[in-house]
1. Have a look at 1, 2 and say which one yields 17.7, 55 for Rg and Dmax of the Cα atoms in Å, as calculated.
2. I have -22500 for helix-only ellipticity at 222 nm (-39500 (n - 2.57) for each DSSP H run of 4 or more, over all residues; to 500), calculated from one of the structures 1, 2. Which structure is it?
3. Thinking of 1, 2, which structure, once relative contact order in percent (Cα under 8 Å, 6 or more apart) is computed, gives back 32?
4. Which structure, out of 1, 2, was distance in nm of label points 7 Å out along Cα→Cβ at positions 26 and 82 derived from, given a value of 3.5?
5. 1, 2: which one has mean count of other Cβ atoms within 10 Å over residues 34-41, as calculated, at 11.1?
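Throughout, read-outs are computed from the coordinates displayed, never taken from laboratory work. Just so we're clear, the structure is a prediction, and the values are computed from it rather than from any experiment. Cβ atoms are built from the backbone, for glycine too; each structure is taken alone.
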Structure 1
Amino acid sequence: MTTVNPSSVNTTVELAPNYKIPLVLVGLSVPVLLIQPWIGLIFSLFSLFLMIQTATIRLQFTETALDVYRSGKLIRQFPYQDWQNWEIFWTKVPILFYFKEVKSIHFLPIIFDAKMLRTCLEKYCSKQ
């Protein structure tokens with residue numbers, strides 16, 4: 001009989017999508033379209049872009065890295081050992097996630113569960 005040590009089991013947490021930002025931008029684009037059609041069109045296209053990203057992009061926190069998937073295919077890994085800092089801007093209404101690696105910085109709109117994002121960041125990448 002084989003026993004499994006729970007501490008040795010790798011856990012992966014995938015963040016659920018959150019459509020709040022794209023939907024708010026769609027709502028804002030409608031009145032703007034009536035006043036300034038070109039600016040409203042830009043808002044509409046940007047909200048459509050974010051809607052597609054929300055539907056296709058997934059973030060997974062593993063024991064060693066943040067993995068980014070698009071339509072089920074791994075497109076990028078960010079090992080925690082390379083992280084220097086992270087921040088979620090506007091914590092009451094989180095809209096932007098920032099993290100800095102040794103060689104680059106990254107900004108992502110919050111198109112996933114912000115509470116779980118914070119929980120995972122605190123677990124895997126505690127601020128120093």
Structure 2
Amino acid sequence: MKKDMPLTIEKYLSIDNIQSSFIDQLIFRFSKLQDTIGESILKGILILSEEDVEKKPFLDILNRLEKLDVLDKNRWLELREVRNNIAHECNFNQDEVVDNINLVYEKSDELISTYNDIYRYINNNMAYINIIKK
């Protein structure tokens with residue numbers, strides 16, 4: 001996708017089915033990874049740390065994870081906003097569509113980096129989970 005990015009309105013209006021499928025996959029995978037981390041992994045870290053997350057607002061969970069140095073809360077909220085923008089976009093405004101696609105592309109490396117930070121935290125601080133499974 002590097003050769004097509006950043007998108008312009010002209011490029012967007014001329015994309016073929018193959019390019020469109022790459023963009024669709026980028027959006028889907030970005031959204032899916034962001035959802036999976038947010039809905040499962042982040043709460044799971046606190047649950048495995050024997051912390052109560054049952055009725056905590058998600059912002060409190062993010063604050064706790066930031067204190068544990070798992071992630072940067074503001075960075076996470078920004079990534080969530082990008083995901084929400086692309087999920088709720090209307091195809092009527094082509095400028096918005098193009099801007100959101102470009103933003104997802106731009107922020108993909110940041111999301112992967114956040115995932116890698118979380119993965120490292122789990123490996124470094126929760127190694128006992130692998131021992132229990134064996």
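1. 2
2. It was calculated from structure 2.
3. The structure behind it is 2.
4. Here the read-out was taken from 1.
5. 1
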